[in-house]
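Alright, structures below, take your time with them.
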Structure 1
Amino acid sequence: MVESFPRTFQTRNLKTDGVTIHLRAGGQGSAVVMLHGFGDTGDMWAPVAVVLAKDHRVVVPDLRGMGLSSHPESGYDKKTQARDIAAVMDKLKIETAAFVTHDIGNMVGYAFAAQFPARIMRWVVIDAPLPGIGPWDEIIRSPALWHFNFRGPDVERLVKGRERIYLDRFWNELSANPKAIKEATRRHYARLYAHPGAMHSAFNQFAAFTQDAADNKAFAAKGKLAMPVLALGGDHSFGTQMADIMRLVATNVTGGVIARSGHWVVEEQPKQTTAAIIDFIDRN
């Protein structure tokens, strides 16, 4: 099993506009919202949340269609998912928060920051590009990203019952050291992605990228984000390119690289990643 959240964390299911968002929340102090991506759920953040909760109120949702949140047929564009997160914050009476995001969570984070800039105080963005921004058209031509267009009824039939095989590809090929993604971690997420409708929803996350790219270009045309941003990349993955990408949409960007890590920085280098996040979130 993956690392558990502290017992002091509460688990809740909040209904927003057409979706139920599963979340864990705990700690006291200024709020931190943590958003996961594909191949994980909010469970990925447990080792970081344990430390953050000492001084912060930490909120860790599963994105719509992923983990234990509900699986609606639509709404997988990141602009809509950002509104899910805004609604969750409203229900929890959180006006502003720092954000920590990874993978697809980055895309939701940008859509949130662009729509609600006054509500995000600091943002740690980790190892994934933004649709439509900067080198996106070059990035999506990479053979390693064939999964962006891998979807449809026949694909879902192929993957059904073989979710672990499909997910192993991501953990093995996009990590610096596949052994860092433990067997218990793999089993845990494979079970969650085998839930009815889970892979259909996951494929829809990627299907929305074309709309996300159009939305992001419109957001970027309105101006750059002003909040402080820490852009982290694994040295075997996006590395320093993360900061280059984020400087196209934000004015106050600090770059950072997680050493000896591929895409799965929390699983591969939890202590190093946690230290970088904490240092930035608590910086005066």
Structure 2
Amino acid sequence: MPDKIGFVGVGRMGANMARRLKDCDFPIAAVFDANPAAAQSLAQELGCVAADQLKVVTALADVIITVVTDDRAMKKIFGGGLLSRARGKLFINCATVTPDIHVWVEQKCEAKGAQSVEACMASSIPQARQGALYLMCGGKPEAFDRAKPVLEKLGASPRYIGPAGKAAQVKALVNMVMNANTAALAEGLGLGDALGLDLTMLREVFSQTGARSGVLQTDGADMQNRDHTCFFSAAHAAKDSGIALKLAKAQGLNLPLAVATKKQYDRMIKAGLGELDKSGIAELTFKGRKAAGA
């Protein structure tokens, strides 16, 4: 029989991961969320328990997948009952948090006779539903091997990076570069618009030249059309760029482009645009848009 799965954190990413595993015949035993209504709704859909306490998820599941927002949330759940009677359980942690948190979680789990794996995601909501996440994994090799049957249903080729914290370092760099590319694209399209250039033409030219990037494909049209439906929020972009900058500071490195990018996303938050998709950074760069002077 497949492992019974529990989820802690069933926002858009967590909920779609749970749906995917249910489709792949993994029994979803329990779900928990800081928003009880979200847990109740998903539990009804999947036919599982909406846990009112973290320890209930651990009691009912063999593998517990956590998809929470930040370091504080990770500390709260792992210090708040999730490790109650956790011996023999496997925790797969998918949040983008600082590397030190993953090291701390592994230590806490092992002290309870449990295992943990970090499975950092470099994809978004549609990929979560389709089982096409790009997963960068860290932890003990034996824990990664145990997690593989689950991970391979969430992403085609989960990549083992190294010990706890190393995958989180790679994820921080991925998002740092992605966020800088997004900010640069917004400036290029904003300037093109100010010059009266046809932006569809400009995006096509970008796609055939050195201006090509992944965010051109995912965000270019959205910037042009002002469609900022959230797949990865500006607030998360600011947080993740901040993680990378802390890593750089610890190494004595100055990363001026990353600093400037974080400042742009911080401006979005200050202007009340933090819950827009990261493509909303174009609202700061196009002439005549409301936040252009923010």
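Side notes on the structure shown:
- Which entry (1, 2) yields the derived value 0.55 for FRET efficiency 1/(1 + (r/R0)^6) of positions 78 and 126 (r between Cβ atoms, R0 = 30 Å, to 0.05): 2
- Looking at distance in nm of label points 7 Å out along Cα→Cβ at positions 46 and 94 over structures 1, 2, structure 1 comes out largest.
- For 27, 50, 22, 1 (P(r) over Cα pairs in 10 Å bins from 0, in percent, for residues 14-61 alone, calculated) the corresponding structure among 1, 2: 1
- For 1.29 (Cα Rg over 2.2 N^0.38 Å, for residues 150-245 alone, calculated) the corresponding structure among 1, 2: 2
- Answer label among 1, 2 for the case where helix-only ellipticity at 222 nm (-39500 (n - 2.57) for each DSSP H run of 4 or more, over all residues; to 500), calculated from the coordinates, equals -11000: 1
- Origin of the derived value 1.7 (distance in nm of label points 7 Å out along Cα→Cβ at positions 22 and 166; candidates 1, 2): 1
- Set 1, 2, criterion distance in nm of label points 7 Å out along Cα→Cβ at positions 206 and 230: the highest-scoring structure is 1.
- Origin of the value 1.05, where Cα Rg over 2.2 N^0.38 Å was derived from one of 1, 2: 2
- Highest-scoring label, criterion being relative contact order in percent (Cα under 8 Å, 6 or more apart), among 1, 2: 1
- Calculated for structures 1, 2, FRET efficiency 1/(1 + (r/R0)^6) of positions 182 and 222 (r between Cβ atoms, R0 = 25 Å, to 0.05) is largest in 2.
- With FRET efficiency 1/(1 + (r/R0)^6) of positions 110 and 214 (r between Cβ atoms, R0 = 35 Å, to 0.05) derived as 0.45, matching label from 1, 2: 2
- Of the structures 1, 2, the one that 2.5 was derived from, the read-out being distance in nm of label points 7 Å out along Cα→Cβ at positions 38 and 262: 2
Taken together, the values in this text are just the output of simple stated rules run on the coordinates, not laboratory data. Everything numeric in this text was worked out from a predicted model, so none of it was measured. Cβ atoms are built from the backbone, for glycine too; each structure is taken alone.
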